[in-house]
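Structures follow.
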Structure I
Amino acid sequence: METGQWTFQKIASFKRLFQFYWERVFAHCLFYSKDLNTSKDLTQNIFLDLWERGKEFPDQESLEKYLSRCAKYQVLNYFHYQNTTQRCPIEDIPEQPDYRNNPEYLFQYKQLAENLERLIDSLREPCRTVFCMSRKQNLSHKAISNQMGISISTVEYHMSNALRYLRKQLEAQR
């Protein structure tokens, strides 16, 4: 229901609802967020959303449950948004050396690649085949399963064995 369709009676009842529940909703937001200003903003957002939707409730219990859930999800959404939008300013990022022209780095990279190829070659069949199809041919587990005539769980089993073996061998060589 749009705000223009609100009657004087509905506005008065929303005002009472706001005055009665604002502190409770704020307390829920504060409990989850642990930040006073964030909790105030989130509480305002909850009531603004309630106002814009013109939502009605059959009883007080369903209203209280709704407001409690709103507080929890507002805080979760707030933190999710903060985690996905906070970025490090570009001037704070340390300068990365250019490894492409560093002979020592290129030599180490070549040695590691050759060592990894030897380790892949030492994998038992069908582990090696599954690993190569996945990592070198970029095939999905389903595609490997179809081509080899084995189940997807068998493909996953061989991949986890191959990765575990390669990781263990590489760590042992450090």
Structure II
Amino acid sequence: MPHTEVDKTTIGVAIDIPDPWGGELTAARLAAGDPVAAYVPAHVTLLGPTEIAAGDLPAIDRHLAEVAAEHKAFTVRLRGTGTFRPVTQVVFVAVAAGISECEQLHAAVLSADAIRATVRFPYHPHVTVAHDVASDRLDAAFTELAGYEASFAVGGFTLFEHVDGGRWRPYAEYRLAADD
């Protein structure tokens, strides 16, 4: 009998936060008791977890390489905290500079034919530091990181495949065009 089900996989696309800031923000997420902090590194999401046909991965890989080639490297500045409460139980470190570049990359990533993401909320670049934890933990993360600041160059982004209960496994990295 022919196999009629399409094999699926879940992907995500993100800008990694380099160390030392990535380690600091991941540690803050761990301290908040966020259950995914141990296996999802600090990042700015360009495409949240999205189920695709596994056979579409090569086309998505090519698309993301084109996206990277069409966008220049830029600087991100993180400053202070914000929250999506009461809509979702999230506290984040805010992206204060590099917002438009993140928005442009997000839109370009979503333009792939093989990516049929359902966007539940308007895109807002940020770094999650507490998600779906007790209210007092959300409050503590919000307060403890209120004065947080970091600035770093963004030279690329990563396509992740979600495996083993949500763990992220890098599938491919993409370098942005050099800033002239």
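Taken together, the values in this text are just the output of simple stated rules run on the coordinates, not laboratory data. Being a predicted model, the structure only gives us computed values, none of them experimental. Cβ atoms are built from the backbone, for glycine too; each structure is taken alone.
Looking at mean projected area of the Cα convex hull in nm² for structures I, II, the greatest value goes to I.
If distance in nm of label points 7 Å out along Cα→Cβ at positions 38 and 54 is calculated from each of I, II, which structure is the one that comes out at 2.6? Before the final figure, lay out the partial values.
Details: I: 3.5; II: 2.6.
Among I, II, the structure yielding 2.6 for distance in nm of label points 7 Å out along Cα→Cβ at positions 38 and 54 is II.
Across the set I, II, volume of the Cα convex hull per residue in Å³, for residues 62-141 alone reaches its highest value in structure I. Computing relative contact order in percent (Cα under 8 Å, 6 or more apart) across structures I, II gives 32 for structure II.
Source structure of the calculated read-out (helix-only ellipticity at 222 nm (-39500 (n - 2.57) for each DSSP H run of 4 or more, over all residues; to 500), -24500) within I, II: I.
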